[in-house]
Structures are given as structure tokens and as C-alpha cells.
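Pasting the structures here.
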Structure I
Amino acid sequence: MTNQENESTYTIGELAREFDITPRSIRFYEEQSLLSPKRTGQNRIYCNKDRVRLKLIMRGKRLGFSLAEIKNLFELYDSNPNSSVQLKTMLQLTEQKRAVLRQQLHDIQMLMTELDDVETRCREELADLLRGE
């Protein structure tokens, strides 16, 4: 981390280590217009805004948001920071993710019940076979 005009800057390697991702991932996020580092020759210089965005990208991915959804939120924020549109969009996306997760949880619970039934039948059949031997 360097200090240039009182603003912290970071190299791609420093951010990759901090967030435990590859430099290639960071370059991919740049290609997707999620990050926009300054350049000095061939070197990328990331500012604190890029670092915060990378942190938000990682959090968004962990929560199940697509890169397109994350990009949309960034664009909303850039066009009007702290707008009600951004907050309403985030609430809508959050509810959509919850609905998907609820359905997945329901599906998993159903599968667990089916597996329990299969396991019980197999154990009973195996016990019957072993008694018959």
C-alpha cells in the first residue's frame, strides 16, 4: 500500500492477497467494468474506492448476487449516491434472493425426507436378508 496525495493505493497483488482471490479475478472484474483502476504504464493502481468495490463484489457473490446485479447496483450508486432507487432495488434483489433460498431450502428438506425413506427401506430389506441367511 502506498500513499499518494493522502490517498491509499494498492497493487493488484496486494488486493488479491487481501481478498484471497487471484489477480486474474480482479482483472476479470475490471473487464466487466466493476473496477476502474488508474494505470501507470502497464501497472494497475487501485484506490480505496476500488478496494471497497472489490469488497462489495465479494460480499455480493457470497450472497448469491450475479455480477450483472452487482454492476447495476454500482451504476445506481454512481448516478445518484444514497438514492431511494438504489435502496428499493437492493430491497427487491434481497427479497428475490430470499425467495430462491427458501425454495432451495424446501427442495433440500424434501430430498432429505426422501433419502431418509430410502435409507429406512434399505436397512429393513438388509435386515430381512441377513435374518434369512
Structure II
Amino acid sequence: MHVMLCLDDKDGMLFHQRRQSQDRVLRKYMLDLCGAQGLWLNAYSAGQFAEQERAHLRIDEQFLSLAGEGDYCFVEDQQIAPFLEKIETVILFRWNRIYPADQCFDRSLLHCGWTLRETEDFSGFSHAKITKEVYEKCRE
């Protein structure tokens, strides 16, 4: 599975159980990336998508357990460490800003056995620059 997360410059994800930010151009970008197979996520994350986009969402609280090979998942409010064996790529979308955060992504997960394969900058709606980083699991 491919896991997507949004982070600030200090790897922050949440502040008081709320997302730090959101961007409608990024949501469309993620849906385009997933294509017809749709995007796995929980109800909290689905709440930021417009009604017309919901047909492309696969909403379940256990989505990380249910998603299979090649599926795309959007994670906002949980850690991915328990699912590392299943994950093929980690796609980080960086806000290029620092927001208050009390829950952060554990970047140490990507130090051993992962390679930065691709980076791309694009313009969002509320963010002048969003940086996409794609980390791929090293093949043995």
C-alpha cells in the first residue's frame, strides 16, 4: 500500500487532535494520484473532502488494516509504524511552514530501509508551495 501524510517543517501532523492545515488543490492531487481505485481513509479525514469527491473515497476506521497491495491511504491522525511491513511507499506532502503540533510523524521510520525516490513542488490553493516527497522501501 501507499501511505500519504501531510506534515509541517518539523514533521508535525496534529495539534490538539486536529489537522494543522488542509488544501483543496492537494485533495484533488491525491484523488488524481489514486485514480479509479479510490483513496482509503477514516471518517475524520473524509470530512475535509467535498460531497462530489466522496464517491472516490473508501472510508473505514480500520482502513490501514484493510488496504492491500497497490492501494492508497491518507493518514492524518494515527501512526503508521504498526503497518510498515505492508507499506510500499510513503508519500509526504509538506506544507513548507511550521504550525503548532503535539503529534508528529516518526521520521526515524524512514532512516533504515527506505530511499527518497522523488520530490516535486507544486502550488496549492492556500499554500503557495507544497512539496511532495516519495519514499520507497528498499528491495533486498
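Each reported figure results from applying straightforward, stated rules to the coordinates on display, with no laboratory input. All figures in this text were calculated on a predicted structure; none of them were measured in a lab.
Observations on the structure shown:
- Comparing mean projected area of the Cα convex hull in nm² across structures I, II, the highest figure is found for I.
- Comparison across structures I, II (criterion: mean projected area of the Cα convex hull in nm², for residues 11-58 alone) gives the highest value for II.
- Origin of the value 1.06, where Cα Rg over 2.2 N^0.38 Å, for residues 35-74 alone was derived from one of I, II: II
- Entry that produces 35 once relative contact order in percent (Cα under 8 Å, 6 or more apart) is calculated, selected from I, II: II
- Label whose coordinates, when helix-only ellipticity at 222 nm (-39500 (n - 2.57) for each DSSP H run of 4 or more, over all residues; to 500) is calculated, return -3000 (choices I, II): II
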